[in-house]
Structure I
Amino acid sequence: MDLFTEQKRANRAGAEPLAVRMRPRTLEEFVGQRDFIGQGKLLRRMLEADRITSALFYGPPGTGKTSLAGLIAETTESHFEQVNAAAVGVKEIRTILTAARQRLESQRKRSILFVDELHRFNRAQQDILLGDVEEGIVILIGATTENPFFAVNSPLISRSQVFQFAPLCEDDIKVLIQRALTDPERGLGTHQATLSDDALDHLATMSDGDARRALSALEIAVLSEVDRQAGAEAIQIDRDTAAESIQRKAVQYDKAGDNHYDAISAMIKSMRGSDPDAAVYWLARMLEAGEDPRYIARRVVICASEDIGNADPQALVLAQAAADATQMIGLPECQLPLAQAVIYLACAPKSNASAAAIWAAVEDVRKGRTLPVPKHLRSSGYAGAKRLGAGDGYRYPHDAKDGIVAQEYLGVDKTYYVPTDRGTEERIRRYLENARERRGAATEP
């Protein structure tokens, strides 16, 4: 390697952010994801045995997907190629696959293709990889921030191990910060900087499990204090400096992917489970992430009927009022009626009896024999109705003292609505027991 090339590499290294410089060089340095990279876990065993198979790395930014791919490049005896899906096209991929085939046939050497941001490949581009992955010509490692079950072709998923990366815990983030703070070669050790405990806690919390975000903030905090604290034995980073060095937390949220569905699912299940604190948290998370409040309002209305129903009929009234208010006033004020409705629904008695009734009735309509309308219930307000017997024998319930008459309304013995003994449905249940007893007289001989 000539001096010019070495100088270019040195220049690039000098421009690398702290998060890039501090990427782990060994599996022992890798932090987080112990479920599959810890001692004795699947991926670690695959790497130690040099038996890596096609895999999909899925998770939020800053959780180690690219770093782990780099470790694979260091530890594997295979040829390693790395591309970004946003920067390559079909031609470049075909060239890599052709070279991998030739390498395998002539040298018996395997090839690993690491595709960062795999979700940026469209379906046709993903299909190009399928044949060579199937034959073992190339081992694919794809990294994506989007759920692969939404963003990746099913045949490619079925031929790959899926490893889901979780946000790093605060203790892991603190390990990375302390390591970068003291490393004199790749980190900031030459600056003799120290962080107060509350500054360290703040960076670990506000990074939200994103190692890149935490290290970038640390680098800003230290370098911005170099001149300001010139002459000091050591640079002191307090909480205020740390807070000024990290941006307001951006909530990870994909409106078209699993973040969207998981968050709304969590809110609904929290309301159903009578936990107002959890429900309002998930509401806040969605609103902060930019979710359409009208979408949230629609789901609140659905929950009012599906999970509360007649146990508290007022729940639907309040939910609809919140939806109307959301449509009328918009953000940020609509968070108030939405929060009111979500908390009310979480605290209301629960019943899915109404929902279960319509689901069962729809199932019978779709799959069972269509029931004819009994003659006494048919419309009689047209010429000729009497000649057809429409309405004959109908008994008007308001003529009865208690508003209930002995009369059939369905023609078969079927119960769809079974009210609970919770909330208003307890009163409804008692009323229906009496009504069904009175109506049953119509079928007695």
Structure II
Amino acid sequence: MYFIDENYINSLLQNEKLHDEHFQLDVISKASEAKGLTLLESTALLNIESPELLAELFKIAKKVKEIIYGNRLVLFAPLYFTNLCVNNCLYCAFRKDNHELERKSLSLDEIEEEARILVHQGQKRILLVAGEHPKMSAVDFIGKAIERIYKIDFNGNNIRRLNVNVAPLTLEDFKKLKNFGIGTYQCFQETYHYQTYKQMHTEGRKSDFGWRLFAMDRALQAGIDDVGIGSLFGLADYKFETLGLLSHAFDLDSKYGVGPHTISVPRLEPALNAPAAINPPNIVDDISFKKIIAVIRLAVPYTGIILSTRERAELRRELFSVGVSQISAGSRTAPGSYKESRESKVEHSLEQFQLGDHRSLDEVVRDCAALGYMPSFCTACYRSNRTGDRFMELAKSANIGKICKPNAMATFKEYLNDFASNDTKKIAYEFFENEVNKLEGTIRNKVVQMIERVELGERDVYL
């Protein structure tokens, strides 16, 4: 656990020089080059309190995100297939001692049915999620579920990238997971503060801090190209948590030449019969949360920053502008809940935590377009072997956006033709035409050709 150096992190947090506004402004200026920051420089930005400097921080975070990825926002949905769990995490409704939670595990047929519903909504990416259970979330069962999901086809529409968020595996099981054709393996440390971690995880395999911390090492050593890390903000001091998260990202990049493909920033939300979620030990206010996202974007400019539907719609709109590049939409956090009607009592009796944004995928797509963001369902990198170090090379050099924008536009055109409501089309068609008109030269010609192919009925068109 050498790379989470608590003594060093604490020394940075106690360093009064890192509160100097002139130094903070210098760091912001350096960050604008989109080359990343050190842990010390990141601490200085986390210490910003001045409204004027905060405004500058947020402006530069938006600029850096657009340098790397442009104005696109990737959309996906989680699919929970079991809420059975052997752990007893104090912030989670799935914890084994929560006898008020209704337990449910989906069969392969039920998983396929849930995935089919998502395909019919227009989703192209799924994050497969499960509680930690040795039988119901076993790696061989996950493999069978993935196979079923990838076989779904609805007039050329299908799930084209299936990411997985399950408990840390052994090296051998990670090799199996790799062979199932997954995209990103995702796992959150929850908190990088050791004592807080031990307080929150008192039993089960998850109580082993090191086993979870080195999950990404085992995944990468097993040949999985892309990994996603995250922290649950609200358990420990948010500045410490951010620096721990960045330390993890820096370590992976240093050892493997591949930093985290994604970084998730979930904030602690109320959960049924979960003590730490009902009374969060370190509440993170909205401004601090916005600052966290901006600092991560500037410190690790190449990563995809994921914002979930834990947050309410109004705040999500604001956070899009400080570095977020991937969002969940139309999400449910209970097994079988896509089949249930929205906001059903059944869903709430099964869910992991409360959602803040209950809008449908179509409503989120419409909102993104109205705000000037390109909704993207693109999965081209995964199928073109632009993963791992190949993706990182393009992202770190700010060249990935040249591929992302055309592919995003082709997938958005697919969505508009096949799934969008009339209300969404009214807003999105004008936005889409304006985006096409902004393009120049060879890129414009390629995009026009791709759009023509989509109009003729071809699907899954990409560079």
Structure III
Amino acid sequence: MALDLLVKGANLPDGRTNIDIACAGGRITAIEPNITAEAARVIDATGRLVSPPFIDVHFHMDATLSLGLPRMNVSGTLLEGIALWGELKPLLTHEAVAERALRYIDLAVSKGMLAIRTHVDICDDRLTAVEALVEVRKQVKPYLDLQLVAFPQDGYYRSRNAVKNLDRALDLGVDIVGGIPHFERTMEDGPRSLKALCEIAARRGLLVDIHCDETDDPLSRHIEALTHETERLGLQGRVTGSHLTSMHSMDNYYASKLLPLIAEAGIHAVPNPLINITLQGRHDTYPKRRGMTRVPEMRAHGINVAFGQDCTMDPWYSLGGADMLDVAHMGLHVAQMTSREAMRFCFEAVTTNPAKVMQLDGYGLAVGCNADLVVIQAHDTIEAIRMRARRLTVVRRGKVIAETAPEVASLTLPGRPAHLDPASYFPKAG
């Protein structure tokens, strides 16, 4: 049988080189050297990295590309961003939310991102964004996996109709239960909201993803309550704690208690390096706190850590470009993860690790997995992060859905090469 696609000479993230990848019927059928077969499309990836798709496991698509509406975030703080989003919500329309989401997804796919988990605010009684993104999810299904989290941005108990609206959103087909315990009116309402939200997820058989302790306050310890509810309800492996930034301000002794609890409960941790380093520490003079949770320590405890992008050109972040290599690059720097092994982990934090969080079926580079892959203008994963390398070819179910020409600079320097591939001018380290 002829193949749909044959990729020749790939370097794989696990270090194997000169490997061919055969795809047929939307699946990977072989990964080995020197495959000889007829194929409808052959891609010469000789010397280039071929990876499973990038994944953004924490995003806010209802707000994306809304920068400047209705005004700018002058202070740059998280709280002004929330207030600004509150001003924008009444102005949202179904058409505008869907149009911005689709524009963003187009950009994301061009960067090799084929799965996104987005939080969608359910505190607007109209559920405008929920309905728009449920429609977008259906529209993009052929080329991108989109998960929706019912997110009570203004607090599950703090917002008047959030309790009712969250159930309404889930009934409309939203996939995951979300929450924001540190934004409730009292410290006591935080754990109370987690108890209710986790019970809803257990009853409905859904996953949980909580904005947890996104604050500089070292006394914000709702992750402790989240581990308890996860254990109590048997939700191990189905719960995500996003941000967890208060842990960067906690004393080491208390953090040493929390880390084993998170690991024991099988909770996934999702820091968002670009946003955490930007929004946290705003009340500090000097020294300023970094704002990102304890990634190396989490890894040492066996906690699954995945990086998210969180925001792009919205009330909280005026930058961003749907590029998970930017996220990995920032995460590497902020967490000071500069060993070769740690840098390779940062690539996993935007590919294989978020796939575990989203529980994606058929993800990966192995026989029988979905034929979803990205050809990258880099020799290995470290070089991909260092160069934020160009995504040359994006494949979904064995079909090419995006292509970009290689980056090549033309020089006019006497006695020097006329053209160069930027990556080729650096040493290859093991």
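Suppose you compute distance in nm of label points 7 Å out along Cα→Cβ at positions 26 and 114 for every structure in I, II, III: which one lands on 1.2?
Of the structures listed, the value fits III.
Compute distance in nm of label points 7 Å out along Cα→Cβ at positions 106 and 242 for each of I, II, III and report the one that scores greatest.
I
So FRET efficiency 1/(1 + (r/R0)^6) of positions 122 and 370 (r between Cβ atoms, R0 = 35 Å, to 0.05), computed for just one structure, reads 1.00; which one of I, II, III is that?
Values: I: 0.15; II: 1.00; III: 0.70.
Derived from II, not from the others.
Tell me which of I, II, III gives 1.5 when you compute distance in nm of label points 7 Å out along Cα→Cβ at positions 218 and 234.
Computed on structure I.
Out of I, II, III, which structure matches 21.1, 62 when Rg and Dmax of the Cα atoms in Å is calculated?
Label of the source structure: II.
Computed from the coordinates by the stated procedures, all read-outs in this text should not be read as laboratory data. Quick caveat: nothing in here was measured; it's all calculated off a predicted structure. Cβ atoms are built from the backbone, for glycine too; each structure is taken alone.
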